[in-house]
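Trainee: So, here come the structures, one by one.
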Structure 1
Amino acid sequence: MADHPVRADAPGDSAGGRHRVVIVGGGFAGLYAARKLGRDPAVEVTLIDRRNYHLFQPLLYQVATGALSPGDIAQPLRAILRRNKNTRVVLGEAVGLDPVDRRVALSDGGTVDYDTLLVATGARHAYFGHDEWATLAPGLKTIEDATEIRRRILIAYEAAEREADPLRRAEWMTFVVVGGGPTGVELAGALGEISRDTLRRDFRSIRPADARVLLVEALDRVLPTYPESLSQSAGRQLERLGVTVRTGTKVTDIDESGIAVVVQTDGTERTERIPTRTVLWAAGVQASSFGRRVAEALGVETKVDRAGRVPVDADLTVPGHPEVMILGDLAIAKRQGGKPVPGVAPAAIQEGTYAADSILRRVRGQTPEPFRYRDKGDVAVIGRLSGVADIRWLGRFGRRSGFLAWGMWLGVHIVYLIGFANRLVVIIRWAWSFLTHGRGTRLITGEPHLPPIKQPEHLD
């Protein structure tokens, strides 16, 4: 008898007649939808993710720079949802969609049937047509990305300590962050702190404070979504940390020993090469591959944008398919006035909560109201006691920089961090780092774990 793939239908679906909700993606949107739906006996929920944990992405750069460990910002999905008796967590990768039979296909051959499907698979790095740069300039979307970036940063200092060739040593001591958005600004600021503060007494042949940290942005200012005054303040705070901000500078090529850029000044362009061994990418995002498969299956592939995002109606459903909702970074959702909803964690949380409410209203025979995004503002930390904040609902008081913005950033991230234990550990680690000026997770993991020295220094 031929083998047939096992179907991961929600338990008790046929007997209980409950509405089957399948959520693909355990990020902010998917998790918040699952948490709210998990309290209602009228639905059966299946959450599918290829990772067994929810990751607090806004703090990934702190893992990449040794301030936190991966376990501090991640928590198992099963642990978060264990009290939700109507919820099943499936560790698997969604690879296909049959909209006629309302069925999601998994990479292991299994399938999951749904009445309503929520797709919240997020985004990955975008290299603007240069995917070959991925191995040379890692981005920051996963724990693996963060630990790889941490390895490269620490290896660079170790290599500079051993390298006798002054030019090659200078290459190791030059760090380039591509992209002046919140991730790039926070990462560059942390690199500045590492060189001037954290590592200042750790080496003998080099002075970590001599390291060059460059933040490269193609637009005319960093943090372009913030008010111009805060962008300027962020630039000044970065410069105080030793970061050189290069706006109007577009990367055109990356190799193992440097990057090529085009610099725009007063309407003219010139090319330049920056020797460096460490390039970190924070410049763009691309919708997940499953999002494109969903668009193709639903016949809306011609409507996706260049980043692969899918346009949705006011209720976050795909036009013509009210049983499919697209959430988070994968969706082109519009707020009041027609502007797009930004791809930030608070927006994804609101969309996930709204999706759950919408489903429950439909199950009860009610008509859901349109999604309304509430802009809670933007906060970015730049360094110790430094940051910028644009909390719009606080009015003029919410537009801050420096210490007050740094304090707002701390509060916002602690509130949104999932799990009491995670909050407590992060608070303790931050307090210890603040008092000692240290970063306790400076471990070199992965391969290679030894620096490639071209001309090693001879030790007496």
Structure 2
Amino acid sequence: MSNLKTKELSKIGYTNDQTRSLVINIISKHFKHTAKADILALLSKIKDKPEAYLQDELLGRIAGTFIDQEAECNFQSFELLEQTGQLKIYGGREIEHAAKKQMELAMSLPVTIQGALMPDAHMGYGLPIGGVLATRNAVIPHAVGVDIGCRMALSILDEGEYYIKRYAHQVKTALKEFTHFGMEGGLEFAQEHAVLDSPVFQATDLLKKLQSKAARQLGSSGSGNHFVEMGVIELYENNSLQLKPGKYSALLSHSGSRGLGASVAQHYTRIAMDACKLPRSAQQLAWLDMDSEAGQEYWLSMNLAGDYAKACHDRIHANLVKALGLQKLATIENHHNFAWKDTLADGTEAIVHRKGATPAHAGEMGIIPGSMTTAAYLVAGKGVKDALYSASHGAGRAMSRQRARENMTASALKKILSQANVTLIGGSVEENPLAYKDIEKVIAAQTALVETQGRFMPCIVRMNKE
């Protein structure tokens, strides 16, 4: 099959850049051997009758982009301002110029109150990854992120540091059998969780359509930098968990709200961009007024996606802990792609968006991971007002995925893993440790924001094989 071109897609009515990008991605991966004429005919049918394809695991994502696209929109145009509030940057020397420029653009929105940029920051869509933005009665879908509720979860287990070495085979088997990675599909055995019975699934037509997919994908993880790891955590003196200092086996996971969150993000980003007209450079920062019907729907849907992301981690941890016959001593978890209602230092009520940033109110626990061979840190927030009560969400990328592919071979990655005594199941060169910033430098750049209470080192890592 010859490659689809954006011109060809435009001719059949695929005029939205995000939709075209999604189509090209899906077709190149899953329809390699289908004739171009047949693909174009199929795409035309999806556009003309999207509701007929919504339940299809692959094509439903394309169909979803056409639902409500023709709804009548009352829109307002807005001008950007010079700068609308205080912006504080942490670890600025290590942050690329493009990410700072993106953050400065977000600071010029008329709804912006305050902003902060974390030391792991790098360029993203709309708000940079590592960007924290407080707004006045407005929520920005692209300042939350496409993977709504992407989060960390750490379970400290009732075994010491040598358990994983002794039972490496059992741990590897459990990680292979009780996790699932990738854009589509889910675990081969049924998963149950109270979140699936949430009445919120009946609140909008979109959520009703997404409930069955959410049930299918429960307990699974996405692709890219999502992972499930078994490793060893050293808990420091006076940790907030009131556990004895020392080394414990631990389970660490990183993933989000799967197809549910992505569909919600895509749907409401389109509505925001239709209703809120901004200069071209800032279009991706279109917001929804919290008093509008769409704003209320997004907030409800975002919170459901967050609850669902937590449910996925609950199932991952429950399945693995049960399979290995272990007990949990403590679990710590946090979102890092989300928006919260919060009160700022001066008493102002605001919507605080953290896109790739960890909540760090005084005493609030969180996890900041590095890479597949480097440390993750258990932290407690210090509640710094200038940082909007936030910290970094990880080490942050030092290379784009493409550059990481170009600069690393599979054999070189094997060598790095071997030197670090880490076993990788799945994974790809895109996620190699050199593609990330130095986690030690990133943690050092935010000692004012968090106190470290433990240090986790991965031993066996499970990721999507790309």
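Coordinate-derived values only; no laboratory data. For clarity, every value in this text was computed on a predicted model and none was experimentally measured. Cβ atoms are built from the backbone, for glycine too; each structure is taken alone.
Trainee: Taking 0.8 as the value of distance in nm of label points 7 Å out along Cα→Cβ at positions 64 and 152 derived from one of the structures shown (1, 2), identify that structure.
Mentor: Corresponding structure: 1.
Trainee: A further question follows. Looking at FRET efficiency 1/(1 + (r/R0)^6) of positions 40 and 440 (r between Cβ atoms, R0 = 41 Å, to 0.05), point out which structure of 1, 2 has the largest value. Kindly include the intermediate steps, with their values, before the conclusion.
Mentor: Working: 1: 0.45; 2: 0.20.
Largest value of FRET efficiency 1/(1 + (r/R0)^6) of positions 40 and 440 (r between Cβ atoms, R0 = 41 Å, to 0.05): 1.
Trainee: Still on this structure, please answer the following. Of structures 1, 2, which gives 13, 29, 26, 19, 12, 1 when P(r) over Cα pairs in 10 Å bins from 0, in percent, for residues 216-319 alone is computed from the coordinates?
Mentor: Values: 1: 12, 29, 26, 22, 10, 0; 2: 13, 29, 26, 19, 12, 1.
Label of the originating structure: 2.
Trainee: If mean count of other Cβ atoms within 10 Å over residues 32-39 computes to 22.9, which of 1, 2 did it come from? Kindly include the intermediate steps, with their values, before the conclusion.
Mentor: Values: 1: 22.9; 2: 10.9.
The read-out was computed on structure 1.
Trainee: Then there's this: With mean count of other Cβ atoms within 10 Å over residues 336-343 derived from the coordinates and found to be 20.1, which of 1, 2 does the value describe? Intermediate values should be presented prior to the final figure.
Mentor: On the way: 1: 12.5; 2: 20.1.
It must be structure 2, since only it matches.
Trainee: A value of 2.4 was computed for distance in nm of label points 7 Å out along Cα→Cβ at positions 80 and 256; which of 1, 2 is the source structure?
Mentor: Details: 1: 4.0; 2: 2.4.
For distance in nm of label points 7 Å out along Cα→Cβ at positions 80 and 256, the value 2.4 is produced by structure 2.
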